[in-house]
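All of the numbers you see were taken from the coordinates with simple rules; none came from a lab. Bear in mind the structure is a predicted one, so any value in this text is a computation, not a measurement. Cβ atoms are built from the backbone, for glycine too; each structure is taken alone.
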Structure 1
Amino acid sequence: MSPFDRITLRAMRFHVLVGILPHEREHPQPLEVDLAADITPGRAGVVDYRALHAAARDAVMESPREFIEEIAERVARGALAVPGVAGVVVTVRKPNVPLGAPLEYVEVTIHRPVHG
């Protein structure tokens with residue numbers, strides 16, 4: 001059993017410049033982010049989820065970025081700076097990736113503890 005509670009912000013949507021192809025550097029595309037923050041249980045572990053959303057938004061909107069992994073790392077760092085957060089799991093999804101076959105999205109998920 002985990003010693004933490006978890007706050008999850010799921011499917012935050014943004015339009016950003018992300019990718020390595022020329023058209024991806026010129027035209028914003030949709031990006032979806034999930035952020036799960038581990039916090040200490042109880043009243044002392046209350047975290048304002050508005051601060052988590054702001055940290056994610058600020059990290060994502062600092063574009064352009066070449067890779068969704070970079071965005072996930074920035075979101076994790078921002079969320080870990082919010083007081084009371086002990087660890088995070090961040091998933092970044094990029095839909096509409098042209099790979100020549102049907103594909104709903106590409107995603108990356110990272111796990112980061114507060115001191116990791």
Structure 2
Amino acid sequence: MVQEHRATRLHWDFRLELDGVLKSWAVPKGPPEEPGLRRLAVEVEDHPVDYITFEGTIPQGGYGAGSVRIWDKGSFRLKRRTKDMYEFWLKGNRLNGKYALVRFKEKNWLFLKTKSED
């Protein structure tokens with residue numbers, strides 16, 4: 001699931017449902033839609049699974065204040081998961097294909113669409 005989040009700065013919240021929570025990353029320039037594009041994804045705190053359907057306005061003064069709308073949703077199939085990498089297939093309305101998240105520094109990850117080989 002991806003939410004467009006108009007907070008202090010526009011960004012997209014990318015979420016994968018794993019381990020009973022939504023693993024979450026803030027993606028400042030939006031998810032990569034074409035192979036070869038690399039986007040910064042900043043790991044943020046896990047969110048409760050029921051947040052997967054949230055759209056609306058977070059009031060001023062609250063964490064993440066601003067408007068939130070669902071930008072894409074669908075399913076995913078995890079291919080590989082390590083401490084520093086997630087490889088997965090997305091099947092959404094906008095994002096489809098093989099993707100990866102690769103940690104390069106603490107909470108900073110590269111989010112990329114890869115060429116589909118399998």
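Quick look at the numbers
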item: Which entry (1, 2) yields the derived value 0.95 for FRET efficiency 1/(1 + (r/R0)^6) of positions 46 and 70 (r between Cβ atoms, R0 = 30 Å, to 0.05); result: 2
item: Rg and Dmax of the Cα atoms in Å, for residues 30-85 alone derived as 14.4, 39 - corresponding label from 1, 2; result: 2
item: Of the structures 1, 2, the one that 29, 14, 11 was derived from, the read-out being semi-axes √(5λ) of the Cα gyration tensor in Å; result: 1
item: For helix-only ellipticity at 222 nm (-39500 (n - 2.57) for each DSSP H run of 4 or more, over all residues; to 500) computed as -8000, the structure of 1, 2 it came from; result: 1
